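Every read-out reported here was derived from the displayed coordinates using simple, explicitly stated rules and does not represent laboratory data. Given the structure is predicted, the values throughout are model-derived calculations rather than measurements. Cβ atoms are built from the backbone, for glycine too; each structure is taken alone.
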Structure P
Amino acid sequence: MEVHDIAANNFPNRSGTLQAIFEKVRKVGIAETGVFGLRLQGGSINYFLDQLKFLHPEQHCDVDRLNATFGETAFIFLSRKNKLEQAISCVKAMQTGLWHTAANGTEFERLAPPQLPYFDREAIRQHISEFEEDDQRWEH
């Protein structure tokens, strides 16, 4: 809501707020291409689908709710095969605060002040498990 300058108190209820959020995101996401794309990761899918269920209780399944919100939907499932590399990358990003760099090496997405990474076997193991569970959720 902050990113798109949407204030919850401008709407009479949660439905109105959610409607405004999804309309704004869809409008911004379509931009000049006419095609809307959304990247959902395992950790946020349940929350996202709960919001759609609240917004469209008349729809009987998640796909119908997605279609009601965004139009005809196509799905592309992407997954990293090497969960160890994925887990190390995630733990390193969490520790250092740097999540993405641009092609030229400059920082693209930093969410915390710079800090040095350190080896954390348990965090890596936990993320491997979470990423495997996320993939299984998408497959069902």
Structure Q
Amino acid sequence: MRFLILGGDGYLGWPTAMHLAARGHEVTVFDNYLRRRIALETDSEPLVALLPLPERARRFEAETGKRIEVVLGDCCDQEHLLLTVRNAAPEVMVHYAEQPSAPYSMANQRAARLTFQNNLGATFNAIGGAGSSTRMPCR
């Protein structure tokens, strides 16, 4: 089965990708590193530095022989998301591409707006906009 995981760099996305790929499924992950940028901005980076997705995928393939395709992109960019959907031709799309809204969104107005626009725009493009000419503006 072919899977496209939106938010493939996250704490749910990457383990899901590894789990599915290890079981023989074709997996593509799609992520814009927003969570990483927010962690830097708020000085809340993880204790252990995370490798970039392409490097993580290379290491996973070296260890398991299973491939995970990596696409760096933003779900708010409808054209790039649509191109990725066309290229990956997923049978299943898993949507983890939302910024957890608390506590970051309560930090200030800009953080709240970024969270809201990202989450709404990413979801709109994933469920309705990816196949249409309508675009939900994000940031």
Could you tell me which structure in P, Q was used to calculate Cα Rg over 2.2 N^0.38 Å as 1.25? P
Any idea which of P, Q comes out highest on distance in nm of label points 7 Å out along Cα→Cβ at positions 16 and 120? P
With helix-only ellipticity at 222 nm (-39500 (n - 2.57) for each DSSP H run of 4 or more, over all residues; to 500) coming out at -12500, pick the structure among P, Q it was computed from. Q
Out of P, Q, which structure matches 9.2 when mean count of other Cβ atoms within 10 Å over residues 32-39 is calculated? P
Of the structures P, Q, report the one carrying the highest value of mean count of other Cβ atoms within 10 Å over residues 8-15. Q
Taking distance in nm of label points 7 Å out along Cα→Cβ at positions 64 and 80 for each of P, Q, which is largest? P
Computing relative contact order in percent (Cα under 8 Å, 6 or more apart) gives 28 for which of P, Q? Q
Any idea which of P, Q comes out highest on FRET efficiency 1/(1 + (r/R0)^6) of positions 24 and 40 (r between Cβ atoms, R0 = 35 Å, to 0.05)? P
